[in-house]
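Input: structures, listed below.
Any read-out appearing in this document is the output of simple, stated calculations on the displayed coordinates, not a laboratory observation. Because the structure is predicted, anything quoted here is derived from the model rather than measured. Cβ atoms are built from the backbone, for glycine too; each structure is taken alone.
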Structure 1
C-alpha cells in the first residue's frame, strides 16, 4: 500500500488536491481511502465519502496538539487502510503552528503551500516545508506571475531537494503531474520503527494540560520567558533598553 502524508496550513487546499488526485486514481481502477486529522471539524471525511464514494476516517485532536495526536494514531490509520484492502491511503493533517513536523522517514511527504499566504510564507513554515519530498503550490491563479515565481524561489531556498507542482484546487489542473511524482516514491509496509524527520514541538507545560490562569505561579513544565533587559541597561542586541 502507498501511504501518502499530505500536510499544510489550514485552508491551503489539501483536501481539494487530494480529491483531484483520487479522481485520477479511481479512473485508473485503483482503490483509494483517506484519513483526515483535524482539530475542530470532522466534515471533510464526509466530503471524501460524498464526492468520491471512497472510505474515509476523521480524527479530531480537540485540545491536544494536532500533530502529537496525528503521530500517535499513524499505525491505526495504516492498519485500517490494510483492513479495507486499498492501494492508496492519503493521510491529511494541518500544520497549525508552522513548527509542526508530521513527515516520516521513508514515507512520501507532500506539503501544500497556499500562494495567498504571501512571499514570506515559505521562510516561516519550518520542517513542515523544509523536509517535504513534494511541494504543491495552490491558488496560484489568484496572484501575479511575479508573486508565483518569488514564492517558488522561497520554497527552493528552504527545501532545494523538493519537487514543486502548481495545482489548481478548483479544476484539478496539475494534479496528474503531482500524482505521477508521488507514485515514483516508495510504498510503505509499516510505520513501526520508523522515525519522524524532525522532532515535534514540546507540549509539556501547564497550559497544555488545561490551565487558563495567567501568572508565574500557575506555570509549570517547559516554560521559556521573554528576556527583558533592566531599565537603562543594554538589550540582547547591544542596544539600549527603551
Structure 2
C-alpha cells in the first residue's frame, strides 16, 4: 500500500472477528527499537499511556477478520515510525459509531493533546478492540466494545442506541489503523446526551456537535482538514452522504 492511500474495505451484514494466532515474538533488535519509541511517546504524553492488549487484523474480508493480540506499545512505535510496518505488520482494529438521532448526527472533537488525530472531529464513540470484546470462543464482539466506549466517552447506557449496522473499514496510511464503522440509531435528544456527557463522560471529547443531516456537507467543508478521514467514508456507508460516482 502506498503511504498516502486510504484503503476502504467493504463489510457484510454478518461480520465475524476472530483470534487466529498468538502474539508474535519480536527479535531483540526490533524489541529494543519498540521500547525506545514507546519511552519517547510516554515522555511526550506525560506518562499517561497504558501498554494494554489490542486486536491487530491479519486478513480482512467482507465476512471475516482474522488477527491476533498485540501490545499497544507496538502500535505506538509503528505510528511514530511507519516504516516499521514491514517488520511489525500491525493493523490495529478500532470501532467507531455513527450515532444518528431523529434530526442529527453526533460528532465529537478530540482534545488538542490527544496521541492520535489531535483536535479533529470524529464520529463517537470510538476505540480499539481490546480483551473486553473477546468471547470464550475466540471471537470478538465489536458492539460490546462500542457499548463500553459509549459509556466511557459519552456517559450513555447501551440501551441509548439500537439497530447496529456494519458499514465499511477504513485503513489509514502510515499507521495502518483500521476503523470499522457501525451505524447506531438513538431516540435520545441533544439535551439528554449533553447532560450524560457532562455528568459521566470522560475527557475523550473536548466538544460535541449535533449536525443536521442536510448540513453534513457544510459541516465537513467548514472543518476541512480537521475532520477524521474515516468520517466521510462512514457517512457514505450509512447513506448520509452521496456515494462517489
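Couple of notes before you dig in:
- Top of 1, 2 by FRET efficiency 1/(1 + (r/R0)^6) of positions 33 and 97 (r between Cβ atoms, R0 = 35 Å, to 0.05), largest first: 1
- When Kirkwood radius over Cα pairs in Å, for residues 9-72 alone is calculated for each of 1, 2, the greatest value falls to 2.
- Source structure (of 1, 2) for mean count of other Cβ atoms within 10 Å over residues 153-160, computed value 15.6: 1
- With percent of Cα pairs over 33 Å apart derived as 25, matching label from 1, 2: 1
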